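The structures considered in this document are given below.
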Structure 1
Amino acid sequence: MVLDFSKIADKIPYILGGIIDTLQFTLLSAVVGIILGTILALIKISNNRPLKWLAIFYTSIFRGTPLILQLTLIYFSVPQLFNYPITPLMAGVIAFGLNSAAYTSETIRAGILAVDRGQREAALSLGIPYRKMMVDIIFPQALKNIMPAMVNEGINLLKDSALVSVIGVTEVLRRAGIVAAEKFLYFEPLLLAGAIYYVMVMTLTWAARNFERRLRRSD
């Protein structure tokens, strides 16, 4: 077996250009997932039973069905149901953001409940408003507990971003496939795509470990 990357050398910048789409998609999906996941987590630990059951039902739907089904359903059904020409990137962000929120909500909920209940009771007894207590006391401690799980969710989002290639988003894998079909050479462009994903994941892991280390030092 002989690898010859010279045959795709002129297309390497094109494949690398997909990094921007991949990172943009991952970042937007993560923001949607964290915001919605936090809201769902707070609902799940609240005393509002109807909203609580609705949040649990939401989580079960997105955890119980394949992600690629959610992605294609949103991309193809929105134009049909609402007569709105949704873009592939928008469909991907919505699908991945909603899916990520289901998993993130459970992680955040567990992190909040892991904080000593006595701190919450002490804060309330001192007259600290609930919102201020959550932002200044509970969330900072919960963040330290859930950081590894949140990093894993970010890594999964980054890797799973390759799925949006099925609806036409020209991220790294999609561009590698285009080059492969054009050059009739598959191993080299796909190997390059794999190397790009690996470097991005390792960079994210390194940055997250440094951030987690700083959080530990602040104790």
Structure 2
Amino acid sequence: MRAWSVVMWIMMAPVIAADHNAAWRAYQQGDYAHALPAYRAAAQKGQPLAQYNYAMMLWRGEGTAIAPDEAIVWLRKAADGHLAQAQYALGLLYENGDHLPRSQTDATHWFLLAAAQGHTDAQTSVATQYFLGRGAPKDMVQAARWYRQAAEGGDVGAQYIVATMYEKGEGQPQDLAEAWRWYSAAALQGDPAAAIRARDLGQRLRGAGVASAAH
């Protein structure tokens, strides 16, 4: 029975992919009348990405009347199917109490699942939950950990926060050279406040003879 199931899944996979590709092509062309049923067909076959996209069309009322309650049903299916974007979106709905009972604990749960898969926005969100003690115990070590991961993923806001945490020694040992490095990374992405902090901290480090900040 197990072998039969594997064979059937291999045979079904291209069909599911084809359904989803057809839906995507129709959506890109603005043909919501065809995209919606195509996404629904793929979603009903258990394809998490199709479930997410179908949910988003229902949420926005694309090709149908706006249907947030039904959208959440499909969004949760996609989140249960381990789609990080769906997990993050569900976390936002719980965080804001948008068509769901507001629950910071549930928001943190879904943010964590998405963050563990490398979803940068979710990493920033879960870091903030730990930083504020909102829906999770206040934990500066965990906050620093997740901000650092988001910073490494290129999130400019997280880069600035990581820099301030290194500068102040919050959640991690104080390290001014690391603080300068992350202020500089944020500055390179156009953050003017980070540029000022990088310049000022760089001058302090050069005065102290720290070679890494002298460049």
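Every number in this text was worked out from the coordinates using simple rules, so none of it is lab data. None of the values given here were measured: they were computed from a predicted structure. Cβ atoms are built from the backbone, for glycine too; each structure is taken alone.
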>> Can you rank 1, 2 by FRET efficiency 1/(1 + (r/R0)^6) of positions 77 and 173 (r between Cβ atoms, R0 = 30 Å, to 0.05) and just name the one with the largest value?
In response: 1
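Suppose you compute relative contact order in percent (Cα under 8 Å, 6 or more apart) for every structure in 1, 2: which one lands on 8?
Numbers: 1: 29; 2: 8.
Structure of origin is 2.
Looking at structures 1, 2, which one was distance in nm of label points 7 Å out along Cα→Cβ at positions 61 and 149 calculated from, given that it came out as 3.7? Before the final figure, lay out each step's value.
On the way: 1: 2.3; 2: 3.7.
Among 1, 2, the structure yielding 3.7 for distance in nm of label points 7 Å out along Cα→Cβ at positions 61 and 149 is 2.
Taking FRET efficiency 1/(1 + (r/R0)^6) of positions 21 and 181 (r between Cβ atoms, R0 = 35 Å, to 0.05) for each of 1, 2, which is largest?
Numbers: 1: 1.00; 2: 0.25.
Largest calculated value belongs to 1.
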>> One of 1, 2 was used to compute helix-only ellipticity at 222 nm (-39500 (n - 2.57) for each DSSP H run of 4 or more, over all residues; to 500), and the result was -24000. Which label is that?
In response: 2
>> Starting from the value 1.23: which structure in 1, 2 was Cα Rg over 2.2 N^0.38 Å calculated from?
In response: 1
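With distance in nm of label points 7 Å out along Cα→Cβ at positions 53 and 109 computed per structure, which member of 1, 2 shows the largest figure? Intermediate values should be presented prior to the final figure.
Details: 1: 1.5; 2: 2.9.
For this comparison of distance in nm of label points 7 Å out along Cα→Cβ at positions 53 and 109, the top structure is 2.
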